[in-house]
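Have a look at these structures, which come just after this line.
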Structure 1
Amino acid sequence: MSPSRDGIVYVVDDDWRICEALNELMAASGLAALTFQSMADYLAQSRVDAPSCLVLDVDLPDINGLDFQEQFKNAHPPIVFITGYGDIPSSVRAIRHGAINFLTKPYDDAELLASIRTAIELDRADRAQRTVLQALRERYERLTPREREALALIVSGLLNKQSAAELGISEVTMQIHRSKIMQKMDASSLADLVRMADKLQIPINHSRSGRILFRDNH
């Protein structure tokens, strides 16, 4: 299946009528849909490499949808729950664990579509962030062990002279390390390098810190 520009909607519901209705609704809304009547069928299907959303029934023959959400929370796209037997504890549980919405059948098509589009945009943003982070990690891997040590000192706020003393090298050598780090990391400024270190969660560990710290990227 070729990915839709607007995203992929996976539907898992044991009622074939719901699957058929949602397939038609997605097609009319410019979204591609893949429908499954069990979780086993869904898990056996290869994921399309595109922003996506999972429309999931709570009461499936092979697993409770809420249990699936919690057990596989990092292995599925954002979820929109639909159920014929909604209750407040279940909806609170679903939302608390990251569900975009929890809708009771018969659901409102407009509300469902709005929730699906929110989920897809969230997944699109998350995928973009993962792509950026992966590229950043690849650049970091190009640094030598010594350059990684120097990087941690640079982003901790130490001057070249102080960083050189920490590493037991000359200030000139430290300046060379700094220049190579900036080049390999494709950093345009110290502030840019600090932001990269934040994303990579590079620990600060030098004699002036007194302990290992991690930069706060929030």
Structure 2
Amino acid sequence: MNPSELTTALRHESGSTRLRAAMAAGTTPDPDVVDVLVERSGVEPDFFVRDMLTWALTRLPADLTVPRLVAELSSPFPQARSQSLHTLTKLADPRSRPALTPALVHDEEDEVARAAWRLAVVLVPADIAGEPEAVAEDLATELGRRGPEAKRSLTRAMTSLGEAARPVLERIAEQGAFAQRVHAGATLLILDDPRREFMAAMAEARRTAIDVGPTEPDAS
């Protein structure tokens, strides 16, 4: 399937047709369709088709896909940014790390920020002293913000950093604003016991935060 044919198939009104087209692009990788796949990822409404587009991109040479995905991170469209971040996470190519800017990590769009958090954790160079801790410090500025699913994603990202995240979590659990203390406390509970359910950990951390200091219940 050449780029023109793939473009037509990926614009078809039928989701199953688009899914088959994306699958075909990954089954028979063609470097000439990189732009088509990236562009479609930014507008495709179906989750399963987007996931297949990501898979198709991972089948192509990283020398081609990484620069194109990085360029998409400056798109004004949130889905284009979040999908490119998601695909870069799957590639886990260190060359994409310089493109992971504070603007993405703290993007006002939850889906973009969540994808950026996942990429930050995947790309952190664990063998360089202080790097995991620096990533944890940056991510910790998001504690207590956003909606429940974003909070859950942030907890997952921070616990993926392991003990490198503990110092900043402990500090915020003691000294942060109420919503920050709750979220940091819940994340510490899950760091200590990954089997804990997130909302249960949040409820327990909230009770602890109320006992320890000033409350702003509506902020949690």
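Bear in mind these aren't lab numbers, they're just calculated from the coordinates by the rules spelled out. Here the structure is a predicted model, which is why all the values come from computation and not from measurement. Cβ atoms are built from the backbone, for glycine too; each structure is taken alone.
Figures for the structure shown
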item: Comparison of 1, 2 by distance in nm of label points 7 Å out along Cα→Cβ at positions 174 and 190 - largest value held by; result: 2
item: Source structure (of 1, 2) for helix-only ellipticity at 222 nm (-39500 (n - 2.57) for each DSSP H run of 4 or more, over all residues; to 500), computed value -20500; result: 2
item: Of the structures 1, 2, the one that 12.8 was derived from, the read-out being mean count of other Cβ atoms within 10 Å over residues 134-141; result: 1
item: Label whose coordinates, when mean count of other Cβ atoms within 10 Å over residues 110-117 is calculated, return 17.4 (choices 1, 2); result: 1
item: Parent structure of the calculated result -0.37, -0.77, -0.82, -1.12, given that log10 I(q)/I(0) by the Debye sum over Cα atoms at q = 0.07, 0.13, 0.14, 0.18 Å⁻¹ is the read-out and 1, 2 the choices; result: 1
item: Structure (1, 2) behind the derived value 0.75 of FRET efficiency 1/(1 + (r/R0)^6) of positions 46 and 118 (r between Cβ atoms, R0 = 25 Å, to 0.05); result: 2
